[in-house]
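S.K.: Okay, got some structures for you below.
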Structure I
Amino acid sequence: MLEAHKAENTSPLKSKFMANYTQSGSLNDRSYNLNATMQPIGPSFTVRKLRIRSSLELELAGTVSAQALSASNGILFEIRVNGTLPNFKIQGSLKAGDLNDSIVMKSVYTSLPIGTYTVQVYAQAAPGGTATGVILDPGGWGERILATEI
């Protein structure tokens, strides 16, 4: 697991509405082979949720690539906390016609209790089949997931 970079608001005037930020380490670790079931890919990192009535938002704007698809139209990506589905999400996708592309994904969790959580990208070949050689942040440009508690 990679060390996450944290920047918490430590102001004495901190209110319950101040945002707390955490970001992952680099997402480029190796290539993955996928089937039609969502599975974790890339390194995980931990996020500490500090407040009861806050939401946790996870965002990634980056690049992904794949070597090949078999019996598949593309790849779906989403960010998960402890492997669970978010309350709201924008999935990223890589389509069969372009296996190296920019993606954006966002997940929002609205009712997590205070605690420490593991965050990781999940992906699957869609709507079926397989995908090989899937890489987050190909080229290792230092793309990261940004976690915001608001």
Structure II
Amino acid sequence: MAVGKNKRLTKGGKKGAKKKVVDPFSKKDWYDVKAPAMFNIRNIGKTLVTRTQGTKIASDGLKGRVFEVSLADLQNDEVAFRKFKLITEDVQGKNCLTNFHGMDLTRDKMCSMVKKWQTMIEAHVDVKTTDGYLLRLFCVGFTKKRNNQIRKTSYAQHQ
């Protein structure tokens, strides 16, 4: 017989007794996420966080969260291929105040820009703004397809 813990004794309770089900949402609070003032629509949505309990503070769990929002949702626009990343920097009451963290294009827009018979050129550069922000800019360029770029017949000799 193997030496170890008797599992029946450590579990406790009667055999076949139901474990008490605890709803995980009962210990959580909803917070409103607010966009920076530069956008027309300030209210982005809501986010969940575990309530303050002991030394674990709810606002610390919110700071640093990144939300990805379409520019169309922020500006009440139809064109929706730009996505903004907003990071939570401050919590005031039940509001999470965010700041710009990055911008990206949707995958379908990037795929629609790439075509056959052209070269995609990608570059990036780090830029420091006058107000002290450090930005990394990515640039995507495409070569133009020219007439007579591709030949169907080739006349070559082997030496």
Structure III
Amino acid sequence: MARSVRPVRVRRFAAALLDGTLALLLALAPAALAPGVLKGRMFGVGLLLGAAYLLLRDGLPYAEWGARSLGKRWLGIRPYRVDGEPMAWSTSMRRNATVAGAAGVWALLYLVGGYKGIPFGDILLYLALAVLVAEAVLVAVDPVGRRLGDRWAATRVIEARH
């Protein structure tokens, strides 16, 4: 392969940070609007919104976005199905299940009373974090920068042509 995948990797990490920031803003918005007593539960609702964005972000059907997340759009990269078919909601859900699942675990723990009130809540949060770290490590060490979600959905992240 003549082209280096390093520039795409760096932009991919930056896009993940942008998308994670957007998901966090979605998580914080309901809590910011809720009265004091409901803030914890509303944070859980917001986390679910953020997890939904993370799950569906690469299947967004807006033509000007090119079926990719906002972070990928801003940084000039896009997911590409190796079979050549267009990205779809189902592909996005497969490729982002691990990342959205980690956020979803956090959301569910908050919705049922906060992770401190749940047996093994801390362990579940650490496992979710371990999944995210493992995905990042795979992008860094895989020869073409594929993470587990890319393998499940048969996708790669490539430079986008605008």
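Just so it is clear, none of the values below were taken in a lab; they were calculated from the coordinates. None of the values given here were measured: they were computed from a predicted structure. Cβ atoms are built from the backbone, for glycine too; each structure is taken alone.
S.K.: Which of I, II, III yields 3.0 for distance in nm of label points 7 Å out along Cα→Cβ at positions 25 and 81, as computed?
M.R.: Values: I: 2.3; II: 3.7; III: 3.0.
Attributed to the structure labelled III.
S.K.: Taking volume of the Cα convex hull per residue in Å³ for each of I, II, III, which is largest? It would help to have the intermediate numbers written out before the result.
M.R.: Numbers: I: 96; II: 438; III: 109.
Looking at the calculated values, the largest one is II.
S.K.: If you don't mind, there's one more thing I want to ask. Where is relative contact order in percent (Cα under 8 Å, 6 or more apart) largest, in which of I, II, III?
M.R.: Details: I: 39; II: 14; III: 26.
Comparing I, II, III, the top value of relative contact order in percent (Cα under 8 Å, 6 or more apart) belongs to I.
S.K.: Tell me which structure, out of I, II, III, gives 0 once helix-only ellipticity at 222 nm (-39500 (n - 2.57) for each DSSP H run of 4 or more, over all residues; to 500) is calculated.
M.R.: Working: I: 0; II: -3000; III: -21000.
Label of the originating structure: I.
S.K.: Moving on. Which of the displayed structures (I, II, III) returns the greatest value of distance in nm of label points 7 Å out along Cα→Cβ at positions 41 and 73 on calculation? Kindly include the intermediate steps, with their values, before the conclusion.
M.R.: On the way: I: 1.8; II: 0.8; III: 3.4.
Checked I, II, III; max of distance in nm of label points 7 Å out along Cα→Cβ at positions 41 and 73 sits with III.
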